[in-house]
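Below: a set of structures, written as structure tokens.
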Structure 1
Amino acid sequence: MRLYPITIAPVFPVGLIMLLFGLALAAVWMQYRVRRAKLGNTRALILSLLRLVAIAMLVAFALNPSQIATHVHELSPGIAIVVDTADSMGQSGGDDPATRLDQVKSLLTEGRFPLLRSLADEFDVSVYGLSDSLRPLESGDLARLTAGGNKGDIATALKSLSAQNSVVVLFSDGNLRLNSSQGQQLSALTVAMGNPKAYRDILISEVSAPALAFRGREVVIGIKVKIYGYTGMTLPILLQDSGKVLDAEDMRLKTESAELTTSLSFVPDEPGRRDLTISIPRQVGESIFSNNQINLTINVVRDKIRILMVSGSPSMNYRFMRSALKSDPSIDLLSFVILRTPSDILNVPPHEQSLIPFPVETLFLKEINTFDLLIFDNFDYSLFLNSDYLESIRSFVEGGGGFALIGGPNVYDEGRDRLSPIADILPFRFVEKEFYRRESPFGLRLTRAGAEHPLMRVGDDSSRGANDVFRFWQQLPPLDGLNLIEVEGSADVLLESADGVAWPILTVADYRKGRVVAILSDYVWKWYMGMVASGKGNQFYLRLLHRMVRWLTKDPGLEPVQIILPEMSVAAGQEIDVRIRYPGKDSPRSSNAAFSFSVFNPEGVKIASKLKPTVQPGEYLVSFHPPKGGIYRVRVETSLGKLEESMVVAGLLESLDAAPDHDQLKKIAASTGGKYLVPADDLLGEIQEYARKAERKFIEEKHLPIWATPLVMAVVLAFLSSEWYFRRRWGLI
């Protein structure tokens, strides 16, 4: 028989209860004395005692007595088995060719007494995979588990597991993030996988390179290299651009595990995006080869735009154009004015002449590639430039240089010699019968192509309608002289004469990688004077020349299409979105679209991509999945030209440092109050010991009110009924 303790919880103050009990006792005593004379002592005493007991029990109910029943419950500890599934777990475990993840599977599920089953017989066991996130694994998932993903955050994982588990058993090689281990209440037993002494690898761990560089200035790239398992050898590290070696350094490996720093440098000779590769030759026995190489892109820009301008005579056109170009601090202008030709006869000895000879050989053979733009202003170059110089100019434009031809009566008529290299550059030919016309002034008219071309957006056109833009150009001062040409090839006429025959005044064209502009008049300076005379200032003229220079030198801000690459680094296998901004009318949603896009892999092969809609007008998303790492090119072609950008996609193992970091596992175990273990230890015994320490018990306590039981109520009724029975029998009722 089990006896339970009794407690009271009075519903009234104890003093009041005792007072009521005292009054009840006094009442019963008075009843006894009254009935004693009539019934005798024995019967009066029986009735008084029966009533006293009933009243005492009723008064006792106010004390609210209860029995306390207790029961002890024992909870089986929760054990969380966490398996690291990051990329590094796919590497060899050491002397054993099996991967580290396969070794974990073997420990958990194989053998005479599999660890997972042995623990599940005694404890509440759950299994999780950890890489980019912590995810629960079902019974059949463990066998199909593969390595992949970034380093897992063990601190976050322990925090999420602490609510339902008492112990965490972590199987990992130590390549984990431990952002914060303070305040962890969950013990972690860490089981170290992989053999640090047997691991061999050389990897480029960090590259510090500027995203933007200037042409002609040295670019220094800082490099950190980690070495595991190699010593006593010298390794070269190479900086290459499309297979061409730009720089190289030798590194001496003195210890088996070390981190070396070095730097490579080069001087970019032309603007544009440079796709560079830093690499170290593969070594025998390396665990990973792909992390011996890393790709990067550097955008090379001009510190200043270098312009060579040659004018056939000291004219007003030369004066105003030179003044406008010199006023731009981003332009480095070298200009020459021809004051006499080789056929002029001077009766002055050469040593007394103040004019310097025109340095054609230096400019057009030796230094031409140091310029970005070449301007011929009313210049008869046939008097000074032979075929070698002209061929050098064609090569300059073909390779990406800009060329501008300003008309006038002295411009050489290429119609006389269609085999000249300059004839290939110019997308027009002069009218044979009338080379230059100067009669009544020529009015201006903007063409449809000119209205869309970025070169002609010299005003604030955002708030103007189409008719206002055309009207603006018609109101400019007319030109007095004009070269008569016929456009050939893919040239666009942006401005033409408005009186009579529509003669081209301003044309543009692409020639291979370069660009060409032709202004067929030597009276453009009137736009400067005319606007100033009308009180509108010289900003129009300055903006026109500014935009002409930027368009010829391929300033990205003047491109009709913009390719915006992702800001964050991207990896193979991920979906990549590249934004394309093209506010022109030939959008990919138009029925007659002259807009196309392509994505090319590192081998130059076009891969699948698709266009996604956006809510922004004139903006589109090109989406693709790169299957591997390398430099990918995104190309957009429109009716106004094409634009191409390169982006680096990291490979799956390109920057992977898979060396086992057992010190990290020791740190995790120490910071959580756990223990560092190796597979050779008695894992089952160690885990059982920690789990049993974490066994939890709780006592269930129940309060059973005594007065609420039927037996007690029956006793009270029995006493009251007995009193009533005796009173009736003895004649009191």
Structure 2
Amino acid sequence: MSEPRFFEESELVSVLTSQPLDQMLDYKAPSGGCWQGDFVEVPLGPRKILGVIWCAGKGDFEYNKVRSVIRILDVVPMQPSMQEFLRRVSDYTLSPMHTMLRLATRAPGLGDPASMRHVYRKGQAEAGRMTDARLRVLAVLQNSHDLSFTLKELAEAANATTAVVKGLVKVGAVEEVTTPRDTPFPVLNPSLSGKSLSEDQAHAVTQLRSSDAGYHTTLLKGVTGSGKTEVYLEAVADCLKQGRQALVLLPEIALTAEFLTRVEGRFGAKPAEWHSGVTMTERRRTWKMVGEGHAQMVVGARSALFLPFQNLGLIVVDEEHDSSYKQEDGVLYNARDMAVLRASLVGGQVVLASATPSLESWVNVEAGKYKKIELNSRFGKAVMPSLAAIDMRQEKLPGDRWISDSLKKMVETRIQSGEQSLLFINRRGYAPITLCRSCGNQVGCDNCDARMVEHRFSNRLMCHQCGETKPVPSACPSCDAVGRLAVVGPGVERLAEEATELFPEAKVAVLSSDLYGSARALKAQILALASGSADVIIGTQLVAKGHNFPLLTLVGVIDADLGLQGSDLRAAERTFQLMRQVAGRAGRADKPGTAVLQTHQPEHPVIEAILGGDEEAFWRAEASEREAAGVPPYGRMVGIILSSTDPQEASEFGKAMASNILPLNKIGAEVFGPAPAPISRIRGRYRVRLLIKANKSVPIQSAISEWVSQFKTPKSLRLSIDIDPQSFY
């Protein structure tokens, strides 16, 4: 990668801005000159906007009319490797460069001068007279591991007024402290001794350390409970010893609390965080300190890939198979794949960790592109749970029951033994359908072609596509019949209701992301459950993502057939992964665990593969089917999504695109559609999809660019291009 170039005062420079423009803008370098990569403030009409000095100006305009850069911001310049990364992601995803810059600058106040600020933390004094609002403020401070709350942030996090916070400051229960706005993160000590490793883990660490210097990717495959985290934390330690920065990506915010504690235990301090649960104040601090090299390690969500690391040496993608690594709006990228790209540009290492890897990673190992390290046994005394199916065709349950008698007896045995049970169903809310028994209407969203899900805890119906909510009606919205609405099917809330009836002496808790107002509240509930606050846990797929419940010895999957329905090419893979992950929550301490799958299809190949435990046989069969069909990871697919408030406009535009496919014909691609999307209306916009399928070796991006450029998109119509789609709704 070439060194940044210096531009003399008044020399023309090309500036990339985050404004929705189809080109970069030329400006004159400011007094004193500037470097390529400098973050700058430039004029655009009457406004001042953020930009980056990208390269030399083109000089397409009359020099005297070119305006000058206003100022250089006091932040570390963007490195050439980061410029290249943004350009490559833009080319791969066919996203405009201005959207890439937005991804790379998602922190407030980057142009603000260094200053002091007031932050608030828990004080030493008692609060005196206690109110609900005061309790909420103190609970937020108690549960927070950072001290970086401004007055406004603390009040919002606690759902209280600023006056409540100031009142607690007066009595000394909350302390107001003046600190520099952005400070370095505590130094991590990689030389501290970590946990004692098993023979399996020690061998895996040795294999990681023996890898060649420079870029490489390793798949760390380990059964649930095998201690993959301890293994890759040793890779983090090696990275820090070399003076390089490390990034660990997690698929779920709720996982961070336990993970941060483990990092602190290993390195003596907590790392920086980057995800939606972090305050905006901390977000700016993390962005700046990463750029200055004062944040050695970042734990974050997928967008942490776009932080301005100065010397990135390691990226860990935990639970690399998880579909949440795919961004489904804006820039449609897969963080797992882009992590590999970013590491390759900086000569770093990638560790992809999973108990149930994606088929893409499995194929890359088979092809020799990735190395593989396996952990085949659980850490310590823990053993893998026994697996069994309950054939629901033999259970003869009434129509309003979902917990079989066989599973009920198993749960009762655990309750009597003081052990925990997990009942898993991958549906949020109370019931997925509200049906009128008079006219047959299913209550739907006003803005989407989707059924509304009843959430009884909040007594509202919610659309899981757009988030719209409304009260549960007493009469049918279609025929006005009163008292004829009935719920169909179970969600976690309805399952909890049934569990409470079946196990009246037990403590029942629901673990679902939509039931908690903040990431902190969700973390607190997970910690409470891990310490035994409930006998029976009712959970969605949130519980499958890396949590450790030591007292949990039974997992019951209520509807193992749920994910097998539909035409998604990854349906079998996702069901296999989810069932194996959920089953792996059982028996992670010294007591053996059992996982049972309630199914109406015990002879289904996926169910048999889960119960049989021959994972390699499943992957080989799945890979063979995909290869024969020429679909990912053996072929290329691209989704085109057209949306408009006018259904005819979207449909007609789709037909016009499908009838002019010469650029796609040149590379032998097939085009399917246009057709209404499975959910044809979201947020009031009608959606039409086309699907392109091509051989893996063809230049699909350039062909699609040429194809799409033939059409002038009306302002009222949105066109999205999804390279390597993960969902097809």
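Computed quantities for the displayed model
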read-out	value
Given 96, 40, 20 for semi-axes √(5λ) of the Cα gyration tensor in Å, calculated: source structure among 1, 2	1
Answer label among 1, 2 for the case where distance in nm of label points 7 Å out along Cα→Cβ at positions 488 and 720, calculated from the coordinates, equals 2.8	2
Computed 1.00 for FRET efficiency 1/(1 + (r/R0)^6) of positions 408 and 536 (r between Cβ atoms, R0 = 30 Å, to 0.05) - originating structure among 1, 2	2
Which of 1, 2 yields 15 [relative contact order in percent (Cα under 8 Å, 6 or more apart), calculated]	1
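A short reminder: the numbers here are calculations on the coordinates, not readings from a lab. Quick caveat, the model's predicted, so the values are computed rather than measured. Cβ atoms are built from the backbone, for glycine too; each structure is taken alone.
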